[in-house]
Structure I
Amino acid sequence: MKAKSPTPAMEAFRSDLLALMNKHAGALDASDMLALAAYTTGQIIAMQDSRKWTPEMALEVVSRNIEAGNAQAIGDAAKWMGSA
């Protein structure tokens, strides 16, 4: 699979997701948010066109994007946390 540049619609969707997470961040534990996001991701995987996507393909997309998101979050945290 090749990387895909985000479209404006994709960026708007992500921005809305981040706003929703920020809205609930104080009320929900991060592990609960993780569990709910994973559950929802499973539901989105089930919505994929099975003629175009195998479960393995969908999980590869999820895995690659988890790694990319984690790397970005670590990089962003280093900016505001500083170095030890």
Structure II
Amino acid sequence: MRQYSWTLMKPGAVPTVGLGTISDVESAIHRCQLKGIPSASWLVQELRKRQDLAGTAQYTHSMGKPDEWRFAWIEIQI
């Protein structure tokens, strides 16, 4: 079973972390109400495209700007 350990990072804030299936990750993204993306499913698809051979992926929104945030995951085989 594939699980994802994920982290949402915003400057000046404690990172938010979680673990779950791809559906759980999408639900968590939706609950976070991240600005600057069309939908939670869009961000999941972007992360899937960016995922490297080690199973890690990261998306950065508005780097260096006040509304910056980063979302990263690593795929874990259980």
Structure III
Amino acid sequence: MNIDMARDVVRTGFRSASALSELLPALKEGCSPAEYKAYALGIAVAIDTIMTNTTGRVLELYPNLGKEIDEQIAKHGRYR
């Protein structure tokens, strides 16, 4: 995998995690506490799996990419 593909993998992982996180307020409002807890846990597991198996692997290949990600998030509020 080249660095450009690695960047795309990280961006896609972040977008996926963000999309799942955006469900939480609506679920909290529209579900019982028990239902919300189950969905929130499932979303947390899904996000962890996505991030571990995408961003985590990419950062193993390109450790210096972490600095780039941090700098862009600090500057732009997201990884662009």
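Values computed for the structure shown
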quantity	calculated
Answer label among I, II, III for the case where log10 I(q)/I(0) by the Debye sum over Cα atoms at q = 0.18, 0.19, 0.25, 0.26 Å⁻¹, calculated from the coordinates, equals -0.68, -0.76, -1.31, -1.40	II
When distance in nm of label points 7 Å out along Cα→Cβ at positions 9 and 65 is computed for each of I, II, III, the largest belongs to	II
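Since every read-out is calculated from the coordinates, none of them should be taken as a lab result. This is a predicted model, so every value here is computed, not measured. Cβ atoms are built from the backbone, for glycine too; each structure is taken alone.
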